[in-house]
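Participant: Got some structures for you, see below.
Taken together, the values in this text are just the output of simple stated rules run on the coordinates, not laboratory data. This is a predicted model, so every value here is computed, not measured. Cβ atoms are built from the backbone, for glycine too; each structure is taken alone.
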Structure 1
Amino acid sequence: MITAKSNPAFGTMTTSTGKIKITKWTKPKVVMTGTFIALTILTIYGFLTLDYKDIHFVEATIATLDNLKVIFLQPSLNNFSFVEALHQISLTIGLAVLATIIGAILSLIIAFFAAKNLSPKPVANAIIIVMAFIRAVPTVLWVLIFAIAAGLGAEAAVLGMLLHTVAFLVKAYSEAFEDLDDGIIEAMRASGANWWHVITNAVLPSTSTSLLSWTFLRFETNFTVAVAMGAAAGAGGIGFELFMASGFYFDLREVGFITYVILFVAVILELSSTQIKKRYLMRESVR
């Protein structure tokens, strides 16, 4: 039988087999726990003191469930045809493709200079700081900034998505380059290979799988962003139709149909990217 004796002063529990460390109340943990408790109390206080006016929770809950029933169980098109829906979804995919392709090309070039094992550290650090600043600003805000010059529409949406895509992929690509074994690069440099030979014969072949995965991940993200930009920036596409159906027509059945279309396309994109990556990995393994 193993006996146990706790010792709160040292944050340990003594047993017959020795001492088992338990969690100590360090300063960071005290701060995090205190912050969590304070936020919980403020949240509860806010709910209790909020002026709900004439809103009745029971009636509101029942109405919400009825709306969800109409959206997901009774989808239909009333204000535009199925062909028009396909056209609008193709516009949304087109925005995502355009931003992803151009962004991937630009990101690949910039990432070579952002990787610390391929570029001087001052240059790499400068690029990393700029990219971090761009990523810190939400895509919708970049779109609105470009809308000042280009006006609301597809141009501003593509420019905003493109800028954020570059910032995201530069970080992803450069980290993939930095994860490459330094011995490979040093061996090529010792054999007389220049910077371009290192890139084409060592860096790109070794990291192509990671680059492909990050690019498809960003494409899927750009598709969802393009849906939102269709409403926020007037870029058109299925997002604009969703905005009109929900905020202008208040047609819940049409909202449901558009939601199913977006989910269907998202699933198709995920399955397609998975199959492409599998085929690419099989070809790489055969080589």
Structure 2
Amino acid sequence: MNVELVFLALVQGITEFLPVSSSGHLILGRALLNLLGLAPLTMTPAEELSLDIALHIGSLGAILVYFWRDIAMLLGGLRDTVLARGGVAARTLWVLIVASLPLVVAGLIFKDLVTEAGRSVGIIAVTTLVFGVLLFVADRRPSERGEIERLSFRDALIVGLAQCLAIIPGVSRSGICMTAGRFIGLDRPLSARLAMLMAIPAILGAGLLTTLDLVRSGDANFTAYALWGGALAFISALASIALLMKWLARQSYTPFVIYRVALGLILLGLLAANIL
């Protein structure tokens, strides 16, 4: 198994649900491999798409396993919605739908433009730093709510609009959702739980679009690289989620803030010294 594949798959899995930006870390990871003289994986466009899909599937699988009770509740909410029963489960499902809609619109309109323009170390350095500080400010607010069923549709829309900023590399989808959640008064575990559940439609949407691109390319076969990458992303993402939720049950987001600020400053220093 290729060392670069293991490295990038683990980076993706570990950072996908932490408030540090997985897309930014993948870009930095490839830059680090180049800096160390280790050439990134040489893959065909179809193989790159296969790996992308596999990493998404692995990450999604980790959420489904860890939050299986929530998934069962949401499926019950779907049933109750179809049967017009209403109830807590159905309302929770609609809260997540409302929170996810802005990203669907923003992704279709801006994703290609922002992704192409934003894949630079300079932009990642700035967004890592700025949104790290923003997370610190939000995390100082008092916690008012700890139950997802108490979220209003207005709260869901606020977090959903904030999630759109994650199209920019370095912002972090999970991080901006957690930040917005803390700003509207959610406690730390709920802000993280909401961010994780909102990842399900986000990952499904991204995976579907990538799958369509793969089918259009004429090579819809998963490669060995993709299968290994998906498995490693699943394992590392599951461990990452479990550790994060355990930490936030008693502690704050401060370690992630410190990491983001330190990383942002280091990157800006390396850029100023023309090392990157």
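Participant: Of structures 1, 2, which gives 3.1 when distance in nm of label points 7 Å out along Cα→Cβ at positions 227 and 259 is computed from the coordinates?
Facilitator: 2
Participant: For which of the structures 1, 2 does the calculation of log10 I(q)/I(0) by the Debye sum over Cα atoms at q = 0.09, 0.14 Å⁻¹ return -0.73, -1.08? Intermediate results must be reported in sequence, preceding the final value.
Facilitator: Numbers: 1: -0.73, -1.08; 2: -0.42, -1.02.
Derived from 1, not from the others.
Participant: For relative contact order in percent (Cα under 8 Å, 6 or more apart), the calculated result is 22, so let me know which of 1, 2 that is.
Facilitator: The read-out was computed on structure 1.
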